[in-house]
1. Work out the source of 1.00 here, i.e. which of 1, 2 gives that when FRET efficiency 1/(1 + (r/R0)^6) of positions 146 and 186 (r between Cβ atoms, R0 = 30 Å, to 0.05) is computed.
2. Looking at mean count of other Cβ atoms within 10 Å over residues 178-185, point out which structure of 1, 2 has the largest value.
3. Name the one structure among 1, 2 that distance in nm of label points 7 Å out along Cα→Cβ at positions 74 and 162 of 2.4 was derived from.
4. Give the label, chosen from 1, 2, of the structure having the highest value of relative contact order in percent (Cα under 8 Å, 6 or more apart).
Structure 1
Amino acid sequence: MLRLEDIRKSFDTGRDRLDVLRGVDLTVGEGEIVAIVGPSGVGKSTLLHIMGALDVPTSGKVYVRGTDVFAMSEAERAAFRNRTVGFVFQFHHLLKELTALENVMMPCLVGGMDRDEAASRAEELLAAVRLSDRADHRPGELSGGEEQRAAVARALAASPLMVLADEPSGNLDRASSDELHDLIWGLRESIGQTFVIVTHNPDLFERADRVVVLKEGLATEREGGARR
């Protein structure tokens, strides 16, 4: 479903050039959970942002179901991203003035869905992440784990092909982390959702189908615990 070919990313520091990614090749299949690991500053988040078309590579190709993402115009790419990719970050980025239900509705409304249909979709997703009883609560009234589960529901709102998660449990306690991880694997089993997850958490990456290790701008792979 997702294929990266010779992805390179460099940054001009003013005095020299910093080569963060130096030729990364990667494929992700439908319904697969792939973890990306490596030391801080190695380019994990940069790679994830390129996968999701939030950032543009210096060179290389990204294909989603055969479509060359960076051959599109910026407007086409934004529309493609909105209907293809869901994002979950370490800090949930829920809109604090909106309820959990309204936060989950937002991607649907942005995509042109009418309000009643968006509300129905959001209610369905909040039920899937076990937050139906918290639908009318604002983020400040939710626990950290509840906020992150709401963020997962929001990421799924537009029925994306894949969800890209950057340290989704990095700000949670052990119990909330375990609950979030179980939710991710449950969504893969129930709806075949594809996930690519940047993480330092061994409890998470050891459950993945594959683990991609970034080191010195290059990627190596090994099987995760799900395939052993």
Structure 2
Amino acid sequence: MRILLIEDDRLIGDGIKNGLERLGFTLDWFYDGNDGFEALFQARYDAVILDLGLPGMDGLSILKEWRARKKDEPVLILSAKGDVDERIVGLNSGADDYLGKPFSLKEVQARLNALIRRKSGVSAAQIRYRDITFDPQTRRTFLEGVEVVLSPKETALLELLLLNRNKVLSKESIEEKIYSWDDEVSSNAVEVHVHHLRRKLGKDIVKTINKIGYIMED
């Protein structure tokens, strides 16, 4: 899943970026509020991690303007201002969740997973499809109860397909979701990942719609 991080503290931002990328997320990080504000209009993100005290444009102003422009991506606020009144202001401004500093990376991951599931209409903590079970928190995949080892990008693609079942996803939309702006993407990268999923999880797990994209059908 692709995450937008707007955080001006380089130490905190670096920890979040490296940690979430190791957990299989794709992440774009901006330090300046103005740049982060514009980023949401340039790519399709599954969720946003937003600091409040930012240079250029503060977090609450960013959030209010996004909501005024009908941007409905889930937003998790991270802030040192963790008292009840500040949380209420953030939530009333359009935030979906609020986490005070200091925090653990595992909690950030859990809250992001919950926000993404909710946005996708998935209520269960684990996602099941046929004989496949995927756990977003542990990033582990099981086929008929036996763990199947997937690469980070294969895991990201599987999660994307599971959360968008019965929807045709174009190659371009898949690339946009599982790769960041910093990644170098080969022309056949998506095809290779799909091939590997079919080999590991079953040849009919993903259907190709000629010249359109891919779909995981119920």
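1. Only one of 1, 2 returns 1.00 for FRET efficiency 1/(1 + (r/R0)^6) of positions 146 and 186 (r between Cβ atoms, R0 = 30 Å, to 0.05), namely 1.
2. For this comparison of mean count of other Cβ atoms within 10 Å over residues 178-185, the top structure is 1.
3. Working: 1: 2.4; 2: 1.4.
Derived from the structure labelled 1.
4. Numbers: 1: 28; 2: 17.
Ranking 1, 2 on relative contact order in percent (Cα under 8 Å, 6 or more apart), first place is 1.
FYI, it's all coordinate maths here, none of it is from the lab. Values in this document were obtained by computation on a predicted structure and should not be read as measured data. Cβ atoms are built from the backbone, for glycine too; each structure is taken alone.
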